[in-house]
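In the part that follows, the structures are each spelled out as structure tokens.
No value in this document is a laboratory result; all are computed from the given coordinates. Because the structure is predicted, anything quoted here is derived from the model rather than measured. Cβ atoms are built from the backbone, for glycine too; each structure is taken alone.
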Structure 1
């Protein structure tokens, strides 16, 4: 699936629709240049789940976890991982990457996933963000079932 989003509001709507098709234990890999909308899209997914928290880029802390705070959601938390500053697969494994993405009641969203391509589950949803204009993004979604 590929869409052209003309505004942040359209991207937010897409995230709301997408979350309906995401299952517990799902991994989502986000690709795109700096500033292309990966973290903003993650914020919209978190909001669509009803999780009320501040979503920030985990570039310097590598991972943030957002929880449902007692909501009766089927997805209890989101692991937001940013691998931009990671230089080796060993660093990723030392973070407990495999255990994180195998959490059954969470979803894992990974920014800059290129270094872990060979570790991603076959069911990983891959989302590519491309600049199309100042406020426009072309968003390509692969492996959405």
Structure 2
């Protein structure tokens, strides 16, 4: 509220980066047993068995799309990413920068709410969810067979 859109966005980016680092390195160090403290074993196994993350060359693209779409369970993907064959620097870049649409829409909506601009807040979320829906539609259409075995 007191930081505005730009200040809030910077604080969110820093927080996201730090939390991604902590979770990613903890998963790399402690493995699946660390993840099971936060996510059910069944859910992790289902994701591991999916074809979505089985293609080594597409992992980064898929992660980018999943982090880019507002509303996806990004924290879950951070935990899973610690188990994937991806370079730390690539993961941190993808998981932080691809969240920009979610972070900017949340920051604009939060700032608008604090100022009592409910119309701008609602419009922000309508645009965000509409764009997300279009992206998900085309992603699902193109990769339907891969996504059938996920989640």
Relative contact order in percent (Cα under 8 Å, 6 or more apart): greatest across 1, 2 for structure 1
The value -6500 for helix-only ellipticity at 222 nm (-39500 (n - 2.57) for each DSSP H run of 4 or more, over all residues; to 500) was derived from one model only; which of 1, 2 is it?
-> 1
If you rank structures 1, 2 by distance in nm of label points 7 Å out along Cα→Cβ at positions 79 and 119, the highest one is 2
Where is percent of Cα pairs over 22 Å apart, for residues 23-102 alone largest, in which of 1, 2?
-> 1
Consider the structures 1, 2: one of them gives 2, 9, 16, 19, 19, 15, 11, 7, 3, 0 for P(r) over Cα pairs in 5 Å bins from 0, in percent as calculated from the coordinates. Say which.
-> 2
